[in-house]
Every structure is written in C-alpha cells, then in structure tokens.
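As structure tokens, here come the structures.
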Structure P
Amino acid sequence: MTPVYARQLTSDLGWVALAVSAYSVTNLAGNLFAGFLIDRIPKGLAIALGLALGGLALALASSATSVGGLIAGLMLNGAALSVVTPAAFALLSQALPESSKAVGMARSGAAIGLAAMIGPPIGGLLADRLGYGPSYLAIGAFLASIALVCLLVLRKTSPVPPEPTGWGDFWGLVGDRALRRPYLGAFTLMFANGSLIFALPPYIHDLGLPNVLLGALFSTFALSAMVIFLSPLGALPKRLGAARTLAVGAGLLAVGIAAIASLTALPALFGALVVYGLGFGLVFPSAVTDLVAHVPEGKRGTAFGIFYAVFSLGAIVGPVVLARAPQLGIAPFHLAALVPAGLALGVWLRARVPRHA
C-alpha cells in the first residue's frame, strides 16, 4: 500500500522511494538494539509496548497530509515493531521444554509464513474498501488491540534477568564464532527472498504470463515452507543436527532459485518454487534452533535482535546485488543462487570435519 499512498501525497519519486524504505531502515536499526530493552523488562511487556507504539505510529501515518508525515509515521512504526519479533522468539525459546524446542521453533515459522500469505491480500482489500489512510488506521487499531491482549496474557510470563545485557554482551554476541552459522542462515534466507521478489516479477512479464500468477507462485513457496514447519520434518534440526539441516535447506534454496532461470513452462516454475519453499522451511528452524542452543536465556532478546537485523539486511542486499547481474553477464537467478549454494557447501563441509579437543 505504501507506494500508492505516497504517490497520492507527492509526485517526487525520490520521496516515494524513501517512504517505501522508511520502515525497513528503522526496523533494521531497531532490531540491533532491541535486546537492550527486551532483556531488561518482561518479554511479554516488551511485545505489548512494541505493538502499542506500532499501532500509534500507523495512526499518525493514516492522518499524514504530506509525504514527510507519512515517512515519520512509518519510521516510528519500524522502530516500534523491531522489538516485537525478537521478544516473541526469545519468549518462545524460554517457554518451550528442551525436548520440543526444535519443533516449536519450526512451528513458529508457520505463523510468519501465514502472515506473509494473508497480509498483502488483506491490505489490498482494506485499501480498496476504505482507502489508504483509513486502512493504516484500521491496521493500527488491530495492533493496539493485540497489544492489550499481550499485556493481559503475557505480562508475568518472563522474569527480568538479574544481570541485563550490556554493551560488552552485545559485542560478544555479534562476534561469537558459534553464532556465525545462524546469522549467515538468516542473511541467506532473506538475500534469496529479496532476490526472488526483485527478479521474479519481470521474468514472469518477459515470459508473457499474467501478473496474477505471481501471487500463486509466492503462495506456493509459502505453503511448501509451511509443510516443513508444521510436519514432523520440523524436528530435523534435532534429529539430523542444525548444521546439516541448514546445509540441506540452503542447497534446496540454491537449486530452486537457480532452476527458475532455465524454466518457461508454468508447472516447472511451480515445481521450482516448491523446492525453494522446502529449503526455506529447513533453513529457518535450523538457524533459530542453532542460535537458541548457543545463547543463554538471559541474552536471547539481544541475540534475536541481532539475528533479525541480519535477516533484514539480507532482504536489502539481495536486490542491490541482483541489479548488477547484467553488468556481470550472469542470469539474476544464477547470481542469487550463489549465496545459498556457498552456505550449503561451507556448512556441510565444516559439519563433516571432526572436532579435536
């Protein structure tokens, strides 16, 4: 909705682009430092505060009379919601017993997949029925109502750790060698996703296929990922090991996205998106399970904040890199496949090397 809403407020495409990126910029920056709040107050309260401020920000955006007002509201929204996902995952990792952590973290990915599937259609429906400003207000009111529910239900679910994380802990988590693999997994996932979102629409257009198929293709990827999240395959990080599962998933990501470049038949394109989605469904829970295994409970808010900052960075870097594909003389989808292929190979080989005391 944001590009169209911004175009109603200004004809300057530079300001429109700034409005589109405003949420992502502050959300990425907020993710990095969200842990300082998450690890100092009950995590349920952090979730409620983030949702409430996010709802307020969207209410401000809905009443904007200039593109500057819209950008300010979206930047506040990105900063506020940067607390919510890291706090939710930190709370979930704390609440789950050790024996079911892998499956529980995998199933949490289904919620993300479901939101990605239903969010755009609902947003479009609201915009058609209510208009853009009222749609932002309606979504803001929804966030505020969920904040109230979280405040009532989750406020006593997580005690404040006796020694909240500080700057030393933050930089320790950033540089921790044991966390490189989950961080790289997060970056790779959203690098591939950002690349797919950037390259697939023009590819479908060049094939002469109707744009309506884009939604079906993206839904296919989301559904195949949810099959992993909700099935016993979600426990693979526990059975096979997080490293090997992440390597297999990254390999499937690479195969799925690289195959698109040589496919023109619609059934084959759907097949490639199924493979890609299965890879996504394996990498996400593997990376999250790996992170939880290496971070003590009192520092997980900060760790998940860094994790989701890297996640967002991948989504930004992917399209930027793929924009260089013509100058490099390589098909965009092949270029996009190099990162998950490299991760798969590196993690698999490292997992096979025996550790010496």
Structure Q
Amino acid sequence: MKHLIFGCAVAAAVTPAPALAQEADPFEIPNANRFSLGARIGLNFKAKFLTTRPSLAPPTGGLNYNYDDGYVRRDSSGNAGGLTWNWGYNDASQVVGDAIEYHKIESDSLPTSISESSDDAYFGMELVYQRLVGTFMSGGGWGFEGAFSYHDIDISAERSGVGAGTLIADTFPLNGVVPPNPPYRGTFNGPGPLLGGTPSRSISDQTATFATDNQLQGQFFGFRFGPFIEWNFNPRFSVALSGGLALAPALLDYEFDETVALDGGRTRRERGSSSKTDLLYGNYVGGVARFQITEQWGVYAGAQYQTLNEWEHSIGNRTAQLEAGSTFYGVAGVTWRF
C-alpha cells in the first residue's frame, strides 16, 4: 500500500499545477473539509519479558512443591496425617518402588528480565479527516481532526547461555498406594489417592545450557482526535501542528519457548502462547508540511510523537509488556479538499 500512496504523491507533484483560486488570501478557500491518506511508519517500540523463578520450598513437609514434572501441594484437609491428595505427576518413570520421584532444575543463569528495543520500522497507513472551523490574521486557520491508523507489531527476544545449574530430586512415599496412570492431576478439594507430604531430597550441581525465545506480535490500531492549527505561507505551501487524545486497540499474541539442559542428561522445556486485546490510551502531537497542487489535491509529509500506557499480559509465571510510552511516526501521502 505504501508504494501506491507514495507513487500517487510523486505523480501529483510532477503534474503541472493550475493557478489556485483567490491568490490574494492564502486561507480564503471554499473547501473547509480535507481527507488525507498516506503511509505511517512507526519507530521505537519496546518490549519487556519477565519470568518469576521461585526456589523450591524446603523439604520440611506440609508445603507446596512445584516441579518440572509434577507437583505435591497442601490439600483442603491441611495434609491431615501428613498425607495429601493434591498431587500430580507426568511420567511412569517417576514411580520408583513405593515412591514417586520429582525433579526441578534451578539455575541463577536463567534470565528473569529481558528488555528488547525493536530496530525495525513498522509500516502501516493512516486516514485523516480535518474540518476547518475558523481563520485568523491573513494566513492562519484552525479546526479539528480525527484519524484512523494501522500497523503490525513483531518483537522477538532470544537469549542463550551456559552457567551453573542444580538438579533437585525429591521423593515422596506412596505407602502402598497404587498411583493412577500418568499424567495424573489431583485437586485441592479431592478426594483422591493419598501421597506422603514430606519429601526426602537429593541435590546435584551440574552445568546448565539454556535457550529462551519470547515473541510479541499482532495488530496495532490507532484513533486520534484533537485540534489543529495551520499557517499558509502562500496559496500552495502550509505547515500545521496538531495534538490531542490517542486511543490504540492492541490485538497481540505472546509466545515463549525455553529449554534448559543439564550435562547430566536431564532437560526441561516450557512453551506457551496466549492472546490479549486491550485498549491503550494517551496523547499525541504532530506536525506536517503540505503542498497544494490544485484547489482540491495536494501532498503532505510530517512526523508524530505518541505516548501510550503499557500493554501487559501474563501466562503463569511469565509476563510480556509492550512499552509504547515514547513512539515516533513518519507520515506522507496525498490530501483532498472538498
């Protein structure tokens, strides 16, 4: 679309321009309405990806334990008799004799906060309507404008590394209970088969290799409403300033994929995705220069600065944030007065 818009602008610019009416007064024109259609290029979008990595509770019993391959938690009875029915496990290999073994990989090398500034320019479009309300002095005018815009968002943050890691293995007694086939998920209210609530623990220090990928992508719409003021230097050339309220419905998808591998052979992979639509709000200011080719048609180019509140979405212990508090746009296109 942007090639078509710029092509129209260039074609219009090289077309011989007939004389404009009312050369004596630059702003005394009968056409008080103006539509502008053009390309809009966004810059300086930032994203932050946060991960909460709580350490495993101590093996004193009666606590909530969350592992890479299951969980053992307090139940509605308060773990009466030192037993709980609020437990689950993933694989039959975890059943070792009369017990179930759980594992958790911990490493201080795993990132908990990743900030990413996009170097890409996001190409989109805008449609603007302006209504001239009044004039002042011999070349000034003022009015109100409303605008619609659209562009895509695609920010990716990849990190990898090697560091010290720890493998924690906790074993909980079955006490003769035959465990349900995996994958099994017990609940807080139960009832269900009972598992001992106090683990025996072993810890081994190993080397951890990790790779994590976070992506934020989707559609970014925009609506702008506010006043404008314009000064005509002559019947063809003018500059304008505008500002006001900015609204931005954001339809974004958050995806993550993380793999951690220990040199002892155990690995953990976490993946997830979710979508969220939210209405962001803030303010904008902008400035454009216009060249009137005929009494109805012209071209324009300019820049905008926009500040919006933060978009945020969480999946479990992971959170994605889109920081649109200081974004810049370049605009250019054609105008039609009527």
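Every number in this text was worked out from the coordinates using simple rules, so none of it is lab data. Worth saying up front: this structure is predicted, and the values here are computed from it rather than measured. Cβ atoms are built from the backbone, for glycine too; each structure is taken alone.
Here are the numbers for this structure:
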{"quantity": "For P(r) over Cα pairs in 10 Å bins from 0, in percent, for residues 180-219 alone computed as 14, 25, 22, 30, 8, the structure of P, Q it came from", "calculated": "Q"}
{"quantity": "Label whose coordinates, when FRET efficiency 1/(1 + (r/R0)^6) of positions 52 and 252 (r between Cβ atoms, R0 = 41 Å, to 0.05) is calculated, return 0.60 (choices P, Q)", "calculated": "P"}
{"quantity": "Identity of the structure behind 20.0 (criterion: mean count of other Cβ atoms within 10 Å over residues 44-51, calculated), options P, Q", "calculated": "Q"}
{"quantity": "log10 I(q)/I(0) by the Debye sum over Cα atoms at q = 0.16 Å⁻¹ from the coordinates reads -1.56; which among P, Q", "calculated": "P"}
{"quantity": "Ranking P, Q by FRET efficiency 1/(1 + (r/R0)^6) of positions 36 and 236 (r between Cβ atoms, R0 = 25 Å, to 0.05), the structure that comes out highest", "calculated": "Q"}
{"quantity": "Source structure (of P, Q) for helix-only ellipticity at 222 nm (-39500 (n - 2.57) for each DSSP H run of 4 or more, over all residues; to 500), computed value -1000", "calculated": "Q"}
{"quantity": "Relative contact order in percent (Cα under 8 Å, 6 or more apart) - highest-scoring structure of P, Q", "calculated": "P"}
